[in-house]
1. If relative contact order in percent (Cα under 8 Å, 6 or more apart) is calculated from each of P, Q, which structure is the one that comes out at 24?
2. Here FRET efficiency 1/(1 + (r/R0)^6) of positions 89 and 137 (r between Cβ atoms, R0 = 25 Å, to 0.05) was calculated and came to 0.75; which of the structures P, Q was it taken from?
3. With Rg and Dmax of the Cα atoms in Å coming out at 17.5, 55, pick the structure among P, Q it was computed from.
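Computed from the coordinates by the stated procedures, all read-outs in this text should not be read as laboratory data. Just so we're clear, the structure is a prediction, and the values are computed from it rather than from any experiment. Cβ atoms are built from the backbone, for glycine too; each structure is taken alone.
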Structure P
Amino acid sequence: MTPELTGSAGQCTPADMIAFLADLPLVSRPVISKWFRQNPAIETKQDSSPVTIADQSVERDLRATIAARFPDDMIMGEEFATTGNQDSAYCWIIDPIDGTKAFISGKPAFGTLVGLLHHNLPVAGLVDMPVFTECYIGLNGFSGKHHAELNGTAIAPSGQSALDAARLATTSPRALSAERLVDFDRLADQVAVTNYGGDCHNYALLAAGHIDLVMEDSLAAHDMMAVVALMLAAGATVSDLDGQPIQLGQSTSILAAATPQLHQAALALISARD
């Protein structure tokens, strides 16, 4: 990793931020590789979700790396308490293994998420899919820059605007509330293809033009911020399920679409009530 201190992310250039995010898999991937398909011990957290030594070790190492480079910023994560300067306008938020259920089942579609917030809005994000060696990076207005890439190559959404031709994804119907599952099923009845599974990879694939719609509910902040930054950076249209912008402390759901027209059609359909 780059050794010099910057102080705060706000002092970084866009190029330096991309380089910093691109280096983070050098921290997380070796730990994940050590434990993937090794059946590490599984603990159950208070919210009934699973956690392993891999989740904890990756987050610990990423926190240390971010704190060393940006000591003036706040750091949040899934596994440990908030640290750093809680008065900072910049906040890093980490999900060390998004898709722990996939990870502990030997399935490869899990990722590491690192988001950067400015005044609670996502301005940069890393979505790293270690087994697939796919490193997605997005700058969503960071220092005025909009840029999205996969392994250094620019990406963009599909441009699909027709609901009946769209490819839809969600991780699991069990992750949707009862009310939102009804909404999702209404949406699934109208699209061309419906996919289940994928966790954060669905959002990355939408940013890269392979999925057109993603709907999720009952999300935590660490699930959301990096992927929202990436999708917005790529040019997707993203809101919560009520059509409001995603921001820390207010949002727990995502409706993401390749185009504004597709987003509008999907939002109107899931908002319909008999």
Structure Q
Amino acid sequence: MIFPVVKLPAQPIVDFHVHLFPDRLFEAIWKHFVADYGWSVLHRLYWRESVAYLRERGVGPIVYSNYAHRPGIAKGLNDWNLAVLEETPDLYCYAAFHPGDTDALAMAASLLEHPRILGFKLQLLVQRFTPHDERLFPLYELVMAKGKRLLLHTGTGPVGNEFVGIAPFRKLMARYPELPAIVAHMGALEYGAFGELLADHPGIFLDTAFAFLPGLGAVCDLGAEFLEKHRERILYGSDFPNILFPREDEIDALLGLNLSQTFYDSVFRDNGLRLIGQAGQIRP
């Protein structure tokens, strides 16, 4: 079916996958990208500059995340997150967590009381543990009890290791079939396998970050029928600012699929606003 000419929904657009870090950590990440992967980040913007850049381009609520790449740094990151949220309205956060910290669960419980902390980010490629690591089970149960979510980098794209991929994620979902998880990057590069999980796991969402950038040569191959069917389970995310190509390229690629206006309204705005609203309702 060919739909009429589509456009982005009326502002605000909700970007559900932004990275914000303290300035020195941003610099370390950019150096790591160049040294280990040969990637040169296009937008070397610090956190305030990143927020201003997105707002100038019609992004309203910004949902950002950061992660603890080793034990001992999650507390510092989360203290920084709380300060950022205090300073800046209309930001929402997936906070840092590392199961190797002795106070990890107590810190998580305290953070989940904040209405603009939506849950926790697990970057399994970098953190180097599997999603079914038993040390994470208390976190999952706490997040579910509080009505919050998890944002997981658990796919094999743009690079992989033994901690990511569909197989370890399936083990997690076998134990927690209703886990409220957002799978970053549409599950890249195993798009089809992660997409199949939506049918049996109502808590799973996918985000678009990275997955529709035509310059990468590994564009998401889930077809129009799948995208329309699951349009209420897909969130727009840019991966900004740690991207190699202009963020507009992915937006243009998504619009170029010529899907329904309802799809674009849902993905670029309504789904994100719904999840933000749900997470703000703190449970006792």
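1. Source structure: Q.
2. Derived from P, not from the others.
3. Q
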